[in-house]
Structure P
Amino acid sequence: MPAELPAGSLEDLSAVQLRDLLRTGGLSAREATAYFLGRIAERNPLLGAFVTVTAEQAMADAAAADDRYASVRKGTGTAPSGRTAEALPPLHGMPLAFKDLTDVAGVVTTHGSAALDHKPAPTDGALAAVLKGAGVISLGKTQVPEFGLTAYSENRIAPPSRNPHAPSRSSGGSSGGSAAAVAAGLLPFAPGTDGGGSIRIPAAACGLVGLKPGRGLVPSGESLGDPAGLVVAGPLARNAADAALMMDALVPSPGNSYLDGVGLQPRSLRIGVSLDSPWSATFPFAPEPEALAALRAGVDMLEHAGHAVTEADIRYDNRYPDAFTTAWTAAVGTARISPHREALLAPLTRTFRRRAQQRSASKLNEALAFLRQFSRDTITQYRPWDLMLMPALAQTPRPVGWFTGATHGDGRWPAADWTGDADDDYRRQCEFAPWSSMVNVCGLPAITVPVHWTGGQAGVGLPMGIQLVGPEGSELLLLQVAAQLGF
């Protein structure tokens, strides 16, 4: 028999539950697609999560998915709960959306920039191709910062992405629109990309599980260059099982399923806890009380689960900030932007583009060499522990407009009134998320888990999370620990 639709609305289902309904005939792809398109139409005007909604194409793709389901069922000659599901792609009919940095054939990729010509992409990027091949239905493109450079998703082409738990606050960046959409029930889950925290920052801001896989495990889907190999794609989800479901589609491995393994109890782990950050010398910061409360909650939960949590004294080379910034902003210096349109760039982008263009190739190579050594040194320091633990963010989600200096801090759009200083903007971002970028430099897997709420109970106030960083190949272990903690 087909899976029965649980009481409540589709947005209350986990992605795994929705997957099961679609694969066993309890729900058609057209029904699911139409439902979530309706959610987007209702809530996106407030949240700004989507830049582009491709409703017509989504419904056509859903109809094709339903035709495939009917064909497969006819071919197997079985009830929906039999071999039909096995013959379908793993994410048959699942609605999701892609960041507006990822090419989707026939849809404009704006990169969040008013300085670019906005033309439809001729082909799918790597990330879209993998997930479409797994059977997903794309509902559109989600909001990002310009070129994915910042920890907030505000730009000059569309309204800012807002936090569903407090719309005056940012949903983070650069996967901010995707995180807002998942947290608000506009999507069951979504892929993000992370080059300096761009999955984990918005996941933490919006109360989601955000997994950054290790370097090279899954395609990034990014169009701009990445000389340091920082960017990787991964899931934004409401729980570890949903994240595991997406990982199985991103990294297909017969007989070795993330979803099958996520519920298994991990062994007792040695976990090192640290507030050390490679940004501290350049941008001294003090974690807010809510960030420390999240860390304490995480320590208590991990110890209750049987893990040994001890203090870790980590020393980072104070040359890191300059080297990371050099590598992180290199691509924007080579982006194809007509000189007469550079004035349309946001202040931060324009400033870092100019500096990147003035920087010599030898300076970039020197920075890349330093980051390789930094990675080796940091991984060596982490080695005594199975996982490293730290707050996900040093501050609560920031008000919309807070980073950019938008008039009155209200993040109004169009954002022609952005007057903030680029260096002040960048400093604020580094103080907001001081434990993110070094994980990308090291190429390590990491996960954020929403363990604390500023109102004292889940769903009240603003979410705050912890970050767990593991060694190479520990993606499943990180998901297992998140599931063990109840997420």
Structure Q
Amino acid sequence: MTPATDPSNRIDAKVLGLRVRHLRRQAKMTLADIGEIVGRPAPYLSQLENGRVEAKLSLLDDLAKALGVQVSELLDPTPPDRRSELELGVTRAMADPAFARLGLPKFKVSAKLPDEVLETIIGLHAALPDEASAERGQRAGDRARLANADLRREMREANNYYGHIEMVAADTLKAVGYPGNGPLSERLLTSVAAHFGFTIERVRGMPRSARSVTDQRRRIIYIPDRDGLTLRAARSVVLQTLGHFALDHRTTADFADYLRQRIESNYFAAAVLLPAEASVELLERQKSEHDISIEDLKEMFYVSYETAAHRFTNLATEYLEIPVHFLRTDSEGVIGKAYENDGIPIPSAADGTVEGQRVPRQWGTRQAWQSSDSFLLHYQHTTTDAGDYWCVTYIENATGKSPYAITLGTTAEYAKFFRGGDTIRHLNARRTETELDPELLERWTDVAWPSAAQRSHVLTALPAGSQEFTPFPGVDLVDVYRFLDRQ
């Protein structure tokens, strides 16, 4: 017995029916003609041709003889012609749960339906899996955003200070003989890698999507060569990579775990680059002198302004008893990173996430771009509905990247401890000042047609968590309307 006729193999009743009907019509026989030969009534055979009943092997033998073919031809799993293939495709589409979710009525696939209609239905059904995939992606994205919001709340509650990581970093520095002050040298970086059993190799041809690649078998961390990665950047990349091993991370199970590991490894890197003991010694002295400066922290340890500012958030509340906020935004005020434990009302989506939201134009992180020299430090006091705040903003002009703003701030009462805290620059950002001018909107709504600035990906223009569509995603229409007013 061949596999096709083996009763243990399931027969597709719908395909079998289509083949019987096709062969019967080729033989120019009616259902009644076939019925007389095989001893079955025409209504039963009609049900068989429509795939509603399953034929026994004995009946298949009789049908094959009546039609003048082999049983294997009846059991061929492919539709006999294009029309049969279309009918089968539509029937299966209507049986798909994705079709059922659309709430559309099912219908009988009759000979009166043109091929073009059947092809259209099949094509639409083929798009349903993509829609379902998009829905799954949306659900995954929602979970990722919620995990991000949960982690931000945890960081706020801990004042962004993780004692266990500080201990691991301190032990690491002690093990490699760090002198206690100053930047981590390349020799010490190599020693840190060796402390965890790794060597570092600079290579060409690194994958564009990876900052580093680690061969855990040979214990090698590959990073771009010196043309692709400066020493300062290399220290961060290597230490962030080593952080995963220093903190005994395992393969992530979900986005929440991935995000936590990334934040912890970055924390480890910062704690090694800006050791707590030396950093706090500097900051406490500066506080007593009312002269805290992120710039000095940056220069002392040879790190970026962003790294110094973010590291300051780890230490400020724990050691200096100063609540703070941190923002990384683009030139349009769109948030990329944020942290706060001082109560500043950072714009957030309905799910609590802040990434992708745009801060008010009165805030220092946006005003800094209006300075005659955007690359100087911008100090500012800002009044919000939640209270008065002070901040300093620095435009980071990283090589090969678009400039972005790094803002570090606190409530007005603590501004006296910071360099630039006595600035006379003061803007109001209460709701009454940030609400859109109704006359401006009336003049230019449905009149202005801006073309959005080029971005690397169209979705980067969309505020995260936004449920509404704007006809000009990514465009600050208030800026556009004011521009038109000036013209």
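When relative contact order in percent (Cα under 8 Å, 6 or more apart) is worked out for each of P, Q, structure P gives the greatest result. Where does the value 34.6 come from, among P, Q, when mean projected area of the Cα convex hull in nm² is the thing being computed? Going through each structure in turn, the value belongs to Q. Thinking of P, Q, which structure, once mean count of other Cβ atoms within 10 Å over residues 25-32 is computed, gives back 19.9? Label of the source structure: P. Work out which structure the value -11500 belongs to, where helix-only ellipticity at 222 nm (-39500 (n - 2.57) for each DSSP H run of 4 or more, over all residues; to 500) was derived from one of P, Q. Label of the originating structure: P.
Name the one structure among P, Q that Cα extents along the principal axes in Å, for residues 273-440 alone of 60, 42, 23 was derived from. Here the read-out was taken from P. With distance in nm of label points 7 Å out along Cα→Cβ at positions 41 and 449 derived from the coordinates and found to be 4.0, which of P, Q does the value describe? Structure of origin is P.
Where a number appears in this text, it was derived from the coordinates with a stated rule and is not lab data. Model, not experiment: these values are computed from the prediction. Cβ atoms are built from the backbone, for glycine too; each structure is taken alone.
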